[in-house]
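The next part holds the structures, each set out as structure tokens.
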Structure 1
Amino acid sequence: MEKIDILSLDRDELTSEICAMGEKSFRAKQIYDWLHVKKVTEFSQMSNLSAQFREELSRKFCIKSLNIKKRLVSRIDNTVKYLYGLFDGEAVESVLMEYKHGNSLCISTQVGCKMGCRFCASTIAGWVRNLEPSEMLLQIYESERDSGRTVNSIVLMGIGEPLDNFDNVVKFLRILNSEGSGMSLRHLSLSTCGVVDGIYRLAELKLGVTLSISLHAATDEKRSAIMPINNRYNLAELMMACDDYFSATGRRISFEYSLIEGVNDTDESADELIRLLGGKNCHVNLIPINEIKEREFKKSRYVERFRKKLLGAGINATVRRTLGADINAACGQLRRDDRTDNS
């Protein structure tokens with residue numbers, strides 16, 4: 001019989017499983033603390049449980065793990081990029097970034113991506129499967145173990161579209177936010193390319209998550225040319241969903257805008273963005289695009305001019321700080337290189 005992935009069980013599910021074994025419910029709390037607070041990797045480390053019970057647990061459950069396939073460390077700013085190997089031979093990426101306010105970890109939510117954004121390396125090697133809650137949690141736990149740093153905030157902006165893996169992502173959020181392991185979801189940002197039905201579902205849950213929209217163009221014609229998701233949910237539908245999210249949660253929305261030379265960095269493009277976002281309680285995060293060898297897109301030379309134009313129109317805009325410049329690696333590039341090496 002296949003063992004149960006115990007790290008993917010929320011507190012209620014774990015309690016139900018432990019009680020079904022004939023144990024008291026407080027045992028589930030002890031195990032939960034071992035897994036998500038002390039973050040042990042083996043049942044044998046759960047020292048306040050009897051040897052017999054630990055043996056029973058090991059027969060019924062497994063504690064999954066990740067292995068570090070590649071680890072790149074920036075000499076400039078201590079950014080660490082991990083390529084994590086999964087149990088089935090696949091791999092995902094995480095990036096640990098150091099800021100004045102603490103350490104932020106960007107994690108992946110899928111192996112590969114279906115969304116097909118033309119400027120993104122994550123989609124080139126194709127989509128394979130969704131990540132389980134345990135595999136998202138382990139990116140945090142293993143990064144903390146390896147680096148010796150505490151992760152203070154999480155960004156779901158690595159490989160994959162979080163709202164395309166909705167149920168597993170929400171379960172991950174609930175485990176992360178649970179009593180004991182307790183990171184406030186106000187320290188977590190979820191980035192989506194614009195899966196509108198997922199935005200509505202997330203709004204209903206009122207989890208307090210910051211929503212980041214990968215926008216990158218402000219007209220349907222331009223956005224559809226670089227982001228196929230816009231053919232499914234156009235900008236009018238996306239903006240309505242964003243308004244609903246803000247109304248339901250009170251959380252200001254962040255719009256990510258990667259500036260691509262000659263594509264979306266002109267004064268005309270800035271005016272289009274001003275018309276689209278004018279009057280909204282939002283923040284625009286301007287991103288100098290990562291150039292990747294598989295695509296012809298080039299980094300814009302007009303980032304600051306674009307920012308000043310937005311500011312002049314009353315739109316809050318900042319330029320994302322570039323971290324780990326010496327360890328290159330647009331999201332998805334390490335995974336793609338690894339697949340190429342092993343093919």
Structure 2
Amino acid sequence: MVVVNWNRRELLRACLDSLARQTDASFEIIVVDNGSTDGSADLAASHYGARVIRNAENRGFCAANNQGIAAARGEFIALLNNDAEAEPGWLAALHRACSKRPDAGMAASKVLVWEDPKRIDKAGHLIFPDGQNRGRGSGALDEGQFDREEEALWPDGCAAMYRAEMLSRIGGFDEDFFAYGDDAELGLRARIAGWACIYAPDAVVRHHRGSTMGKGSAQRLALIERNRVLLAAKLFPWSLLWLNPFYFAMRLLAGAVMAGRGAGDTAHFPGLRGKWQMAAAIVRGDFAALRLIPRMLLKRAEITRIRRLRPAEIRRLILDNRLSWRDVA
């Protein structure tokens with residue numbers, strides 16, 4: 001059980017309290033602390049008996065999770081964000097889902113909005129053909145529409161379980177991503193390698209959305225934009241990659257329509273100044289991605305070693321799990 005932390009003492013306390021209430025599950029807690037200065041690492045060690053890995057600096061979500069994964073000893077490795085709180089049966093439900101099938105390399109949680117637990121945050125993931133991804137059902141009222149155990153595209157990294165054997169074969173998080181979109185890259189890479197993801201509706205978590213940087217953070221938006229380009233360059237079949245600018249323009253158009261209505265993600269960047277901040281963040285993200293494209297193309301060649309799906313099957317997987325215009329905006 002891996003929890004990455006960076007200066008979120010009270011959120012971490014609530015997270016670890018929820019893990020202390022888990023039932024029908026045997027596990028250890030590994031907290032990877034990214035150089036916190038608020039005493040949260042000491043709290044995890046002294047009050048909860050967690051094994052704490054202390055980094056001198058913020059190494060990012062990807063590198064810290066990889067440290068925790070390397071230190072874990074179980075057949076399955078669960079991840080829980082420090083801004084999430086799990087219901088008592090969460091871990092056991094993920095384990096049941098992952099254990100049913102030998103090809104189930106991942107299990108996805110039913111993630112609810114902490115401030116409004118009647119609303120879905122994520123129930124697995126979907127993707128737009130330009131590489132932008134988002135939680136399935138994000139923002140919808142929880143009316144039982146996601147109460148069936150079924151296959152999902154991949155889990156959200158804020159509350160997920162991974163089979164250790166799968167991670168050993170395909171590798172962990174890509175540390176070039178640092179944060180945001182990293183779970184999408186790992187999840188799609190796993191699907192390309194032939195592993196399945198099972199969505200477990202009884203594995204319920206409540207999540208404080210955007211608590212790390214804030215939903216109105218331009219830095220967060222730049223990272224999301226950069227990483228959607230990197231994901232596509234690394235993993236998309238060429239037949240979709242050539243169309244990436246077209247799909248990107250479609251998504252921007254959908255976002256502009258929603259902005260005109262004062263809705264969608266643009267609401268986090270109010271006014272004309274906010275829209276300019278959004279545009280500048282997207283441009284920064286794209287330029288940052290360009291510098292890393294050569295590295296992604298080298299990694300793309302390495303994917304051949306683990307690939308089990310043909311390019312046409314990868315394309316179909318992406319298009320079958322495609323975000324709608326409304327959802328992507």
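Between structures 1, 2, the greatest calculated value of FRET efficiency 1/(1 + (r/R0)^6) of positions 39 and 239 (r between Cβ atoms, R0 = 35 Å, to 0.05) is seen in 1.
Here the criterion is relative contact order in percent (Cα under 8 Å, 6 or more apart), and among 1, 2 the highest value is seen for 2.
From which structure (1, 2) was helix-only ellipticity at 222 nm (-39500 (n - 2.57) for each DSSP H run of 4 or more, over all residues; to 500) calculated, if the value obtained is -14000? Among 1, 2, the structure yielding -14000 for helix-only ellipticity at 222 nm (-39500 (n - 2.57) for each DSSP H run of 4 or more, over all residues; to 500) is 2. Computing Rg and Dmax of the Cα atoms in Å across structures 1, 2 gives 21.1, 70 for structure 1.
No value in this document is a laboratory result; all are computed from the given coordinates. Note that the structure is predicted; figures quoted are calculated from it, not measured. Cβ atoms are built from the backbone, for glycine too; each structure is taken alone.
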